[in-house]
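> Below you'll find a set of structures to go through.
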Structure 1
Amino acid sequence: MLRLSGSDLSGHEVVRCIRQGLQVTIDQSQLEKVAKARELVQELIRQGQPVYGINTGFGLLANTSISGENVAELQRNLILSHSCGVGESFSNEVVKAMMILRANALMKGHSGIRPEVIELLVELVNRDVVPLVPSQGSVGASGDLVPLAHMSAILLGEGQAYYQGQLCSGAEALERAGLAPVTLEAKEGLALINGTQAMTAQGVLALHDSSVLLGTADITASLTLEALCGIPNAFDERVHVLRSHAGQIITAANIRRILAGSGLVYSQQHERIQDAYSLRCIPQVHGASKDAYSYVENVLTTEINSVTDNPILFPTEGDVISAGNFHGQPVALALDFLGIALAEIGNIAERRIERLVNPQLSGLPPFLSEDSGLNSGYMIIQYTAAALVSENKVLAHPASVDSIPTSANQEDHVSMGSISARKVRQILANVQNVVAIELLCACQALEFRDRSKLSPATRRVYDLVRSGVPVLKKDRFLEPEIALARDLVVTGKVREVVEDVVGTIK
């Protein structure tokens, strides 16, 4: 089970929970804090003092008082009016991550929501009820209002949702799952939607898959080094200790372990004094992206265990403070950074692909075809990699540097973090394909080397690829082979066969 307490959740745990179908449970002792915050909301209502989002309007309408008999309608109206997203819907795993992360934030006990509303949100996950949430409409402050409103509408029996994979109305989805809708009370609608969980959910999924990709890129680069008979001196531990960036040191160590025992890079004479940067600087480039990954992981771990709504309740002191924890800037910057870091993995991998297929650079047959001319071989597969890398250069432009005021200039600086999140997932998918293409090209290039000299680790990768992709002797339809290689990259199978030999690839 995945236990939510509001304090110790990791993004990797969330991803494993969703992909392995684990149940989500709640730390019952923490619900006492949730209930105390709810008591404070009720006391404020009894006192009749104006408190934002409890008995006032929202945004520019914060100075509009709402009578006690209308506070429930106010919360319902908030969810309905904010459910105005457009575009392609988020995947079910993104929406499940949103629900888990929002429940975890509410468990902190500073939002004023009733425990039973959190419990219903968790039950949606456990019973495979997944709201239909459009991906566009959030500006990233006040939080991800639009997508979280679509997520929350199902609690009221509104909107649409998937129940065990079948799309139906929100009311029907609840009924089929054996659940009943709730009537939101004061502050609860605002507590549900005033957070950063749409951008953060996408972020934790992208981060998890990036961890697999970054290690796999070291492996495919190692195969390329063997195929091109790279010079191993550039990976000497003494070199990297002198610069001491953690990611650089880790990457160089990975490559030394992967290539250990290779007769293609060790124990032979090299005609060149030094290699091109795309080979020689693998630790420096891959390592910098790993350091960026570590920064992003820290930001997201902090975010998913934080209070990100407004106003914030302090039950012990009896205080209510309107502030800006809903602002997505920390996450927006981090996800833009992750997108840039991943794009660079694709950039350098595409240059290695070019070196593999270009006979003037590789000393191998043109485009890795024995009968080039009649056959194009892997000529055009490099075009695909180039197209993906070029697309990433556009996508890597940061969304977080933009801001358009909303709510009649009351909300006059926003993060655009939801755009950062959507972009990084597309960049990730593009780079996964580029690394898959390098994997195919490197294995094909090794057909023209003495494969008995492969290292034990790279031999396992070569055999894995050849179990599904035969040697390219004549031109054939390549798209399914790219898809197969991509699956080996994305699922971590490439990493697994190497780690069986050399241990963990970081």
Structure 2
Amino acid sequence: MIQRTSSFRTAFAALGLAFGTGSAAQAQTLTTTRAASGLVRPIWLTSIAGDFARVFVIEKQGRIRVIKNGALLPTSFLDIDPIITGGTDSGSEQGLLGLTFDPNYATNGYFYVNYTAVAGAGDTVVARYQVSANPDLANPASAMTVLTFNQPQSNHNGGWIGFGPDGFLYIATGDGGSGGDSGTGHTEPGGNAQDITTNLLGKMLRVDIRGDDFPADSARNYRVPSSNPFVGVSGDDEIWAYGLRNPWRSSFDRRTGDLWIADVGQSTREEINFQPPSVSGRNYGWRCMEGTFCTGANGCICNSSSLTLPVKEYDHTLGCSITGGYVYRGCAIPALSGTYFYADYCAETIWSLKYNGTSVTDFTNRTSELAPGSGLSISTITSFGEDAYGELYICDQDGGEVFKIVPRTLGTDCNSNGIADACEIANGTAIDRNNDGILDLCKCPADFSGDGFVTGEDFDSFVAAFVLGNAESDYNGDGFVTGDDFDGYVVSFQAGC
């Protein structure tokens, strides 16, 4: 990620710019609340599918922290600081940069990280680890290299990794650093990003971690999906897309499978690229194109039909380093479903938009709306994140904080846990037996019918459901209908509630 100095950000503020060409939010429907503080250079947040209690945060120097039930645990989930290079400097583009959990994590406990290593003086390493017997602690001795490759310079490392809806692992790589995708370690003519022969830099890679096509190579422990675009033709088989400069934070839309790639520009444009799940082999243009701007670099043909232009871009009067985000698919703010959030690191601006496959709509500057208040502020935005509910978070690197995007009016939250009741019901984390939108734990548990009265009819209805083993007689909510449920209900009924 290109990270400009604090004086650069100050210069933006001095200009008095609105930091966005879109309209201000039409209504202040959103805000943010601080989810964690006391972190050291947080630059990524993610979650495990189905785990509604925890989110995991990367600290750049090599630690993964856990926020569990709203509290930051004191012990790191994983600490690999000794093998990381560049992670202790907030201005460096090296460090622990990516984290994702295996789609089958519940059964195999595998997760994957992307980092720049002390070994090889900054080589990129994608490695697999496994959780220990303690679900809040990983086993640091379980490391296995998935893929490693050289980085000619210290910047433009990319670093994002994530599993697509197809079950394959996607890896975003930068062009190798320096400027103009040129110099030592850069292909001429054209640069690394346009080189698809034997060059993994400036790409989006796609591999299958469920096998090994290279048993004799300890640095390559994966299969190449046969549907990758360059299998059997000219080009590295791992490449899914190319022509990227420094993709800083990509994401999959959890509903549609669309891939969003934010690519940091050089001196002119910041861009957002969009790739439907059925499309591969796209060339996003760098170093020939920076957004829609033709660079005129050696060996380039601009505005070719073979290049894919971004769906959104902005110039450097509005920022200098894009931070990609997510399409909102949570349940707390239904009106925002399908809205993509992103930011600029330098200008500290947050925007959102919708994209229907052909055009951008609802482009909005959310910066003021998402200000947390109470003397807090969000700056140095290095990442967005998504929890298991689909709710979104923002990482503030220099502040050491994580903020959660929330509605200004949460809606019904009868148990006061900060999660809308509708979300808990929809995701199965709370029970609503009679489907009235109110959590059972917020009602009189003996009122089986939910009519507001405890009568013999409630008892008879419970017994009938219990005899049949129906789910609504799972009184204690543990997923099983047993004698404990019957005994618990009897006690509640005798108490009158």
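Taken together, the values in this text are just the output of simple stated rules run on the coordinates, not laboratory data. None of the values given here were measured: they were computed from a predicted structure. Cβ atoms are built from the backbone, for glycine too; each structure is taken alone.
> Given a value of 2.1 for distance in nm of label points 7 Å out along Cα→Cβ at positions 97 and 393, point me to the structure among 1, 2 it was derived from. Intermediate values should be presented prior to the final figure.
On the way: 1: 2.8; 2: 2.1.
Comparing all candidates, it corresponds to 2.
> Given a value of -17500 for helix-only ellipticity at 222 nm (-39500 (n - 2.57) for each DSSP H run of 4 or more, over all residues; to 500), point me to the structure among 1, 2 it was derived from.
On the way: 1: -17500; 2: -2500.
Derived from the structure labelled 1.
> For structures 1, 2, which has the highest computed value of relative contact order in percent (Cα under 8 Å, 6 or more apart)? Kindly include the intermediate steps, with their values, before the conclusion.
Numbers: 1: 17; 2: 14.
By relative contact order in percent (Cα under 8 Å, 6 or more apart), the leading structure of 1, 2 is 1.
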